[in-house]
Structure P
Amino acid sequence: MRILRWLAPLLLFFLFACQAGTSPTVTILDGKNSYTLITNEREAGKLIVQAGIVLGSADRLFFNGYAVSVSQQLAPAKTTTLQIRRAMTITINGRAIQSAALTVGEAMSEAGLQLYAAEQLDPPADTPITNAMTVTYTPSREFIVSVDGRQVRIRSAARTVGGALAEAGIPLLGLDSSQPSENEALPQDGQIRIVRISESVVLAQKSIPFNSEFQSSANVELDRQEILQPGQPGLAVSRVRIRYQDGVEVARQTESETVVRPPKDRVVGYGTKPVVKTA
């Protein structure tokens, strides 16, 4: 009986030790600090409390690389790693927020700022957040570009009309112009018009009229006229530059003119030859 009384406590201790040894191990990483728990608890927030850790309102928890809420039940496992990401101060255009986001883009979303591809961010949206940082944010605006008979919607945060058009893949080419002009600031009414301008050069022929010249002729009877030399029109070739706006001719200018064949005057003879008439 004495042996049984001695073995009973030892057996109970052994059973308790075996039961404790089967409980899952939870490791909590908090920056440079690490906490280890032997527990059957699976609720994330209660594990944090068991470890004596205080979470800030903007801090985040990660389980196996995925964000979890404090009320989330973690999947059963023999070993679990729970990571705390502490919030840092992110200053966006002078406005300070507390965020535990992984990247600048996530922090912007948490701040209620919708990001478009055309936004200007410094540093960029995919920059990892490792410390407190300052972000410069220039939001984009929507514009309607009237070009080639259609309307194209674009977004831009550029400083000039030309910059916005280049970003949208609708650059001004050659003689093209825009309203407002490409060096002006983006319009408040959101309307941009592109005028397609082109020029062509044509060679145009022009007839040069001849003149008539009168001269006396002893071979022509008095008071009569005869054509001594027929006239011939001359020929000139002009170089003409034509300008079009959106396919419509708006100007035409003659740049040069060359006389290819000068005109040949017509010579008309008036008679000086006396004629004796008999009755």
Structure Q
Amino acid sequence: MLQAIFNAILGIVQGVSEFLPISSSGHLLVAEKLLALVGYDADPARSLPLFVMLHMGTLVAVAVIFWQDWVDMLLHPIKNRTLLLLFVASMSALAAKILLGDHVDALFTGWFLGVSFLITALFLVFVERLSKKAATKKAPDMSCALTMGTFQAVALLPGVSRSGSTLLGGVMSGLNRQTAAKFSFMMSAPAILGSFLSEGKDALEAGGLGSLFTLPILVGVVFAAVSGYLSIRYMLKLIQRISFYHFAAYMVIVGIAVIIMQLTGFAGFPPMAFPGAGPAPVG
């Protein structure tokens, strides 16, 4: 029962932070550390299948909200260029994952988390400033897909928001916030599916199919799907009016807090140890 409650909390964190520009990977890492203080088992063997399935919950949210777009793309793949653009946008992240996967994975347990939150804050400041200019494009084109895909590759770093970075790529390409946000959310589908296939393979090898479909994990999936659905609705409705400075300020606060926790070793946060420097002393 307690594990189901923990998974529900992590599901909400995943669903909200996947589509708000605040980094789901970073917030899940922070949430795990904090929940461990009250009894959560943060063992990677338990976390891997959970996180794999939480991503599927947010994929369900994207599929439900944009179901008409997906159907139109599949029925008219030539006439509707969105499918091609999504493919192009996904290639940069895929290439980065293949070439730098081991290095990126190492950062999930290293010093980079707090710094990544601050990078996200900087990205969001640029989103706010650039989006004040008049949009020059009504719909994504090939250059938009390439730019947003490149920024999505940057978001492989834990703590760098995928939605925040791709939004920046969109407004840099001349899209308004609304159009950039919709394409960004649709870009999340192949990204999440790719992550599921990659990490799901590891989870299956570690614990078998049954490890992915336990009742506590399914509770987390439901909460991730519902909170993800609500987050997308919120962003699409209010994105033209909300200030990204508020999100940036939040990310600065979280980033500084995480860096402090890393420096002090609070709650088992990984120490601030720059590559090649060895672990920093604690205490």
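If FRET efficiency 1/(1 + (r/R0)^6) of positions 124 and 252 (r between Cβ atoms, R0 = 35 Å, to 0.05) is computed to be 0.10, which of P, Q is the source? It would help to have the intermediate numbers written out before the result.
Values: P: 0.10; Q: 1.00.
This value belongs to structure P.
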key: Per volume of the Cα convex hull per residue in Å³, the highest-valued of structures P, Q   = P
query = Given a computed value of 35 for relative contact order in percent (Cα under 8 Å, 6 or more apart), which structure among P, Q does it belong to?
reply = Q
Structure responsible for -4500, with helix-only ellipticity at 222 nm (-39500 (n - 2.57) for each DSSP H run of 4 or more, over all residues; to 500) calculated and labels P, Q on offer = P
message = As an exercise: semi-axes √(5λ) of the Cα gyration tensor in Å, for residues 116-235 alone, calculated from one structure in P, Q, equals 31, 15, 14. Which structure is it?
response = Q
query = When percent of Cα pairs over 16 Å apart, for residues 156-203 alone is calculated for each of the structures P, Q, which structure yields the highest value?
reply = Q
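Each value in this text was obtained by applying a stated rule to the coordinates, not by laboratory testing. Fair warning: this is a prediction, and the values are worked out from it, not measured in the lab. Cβ atoms are built from the backbone, for glycine too; each structure is taken alone.
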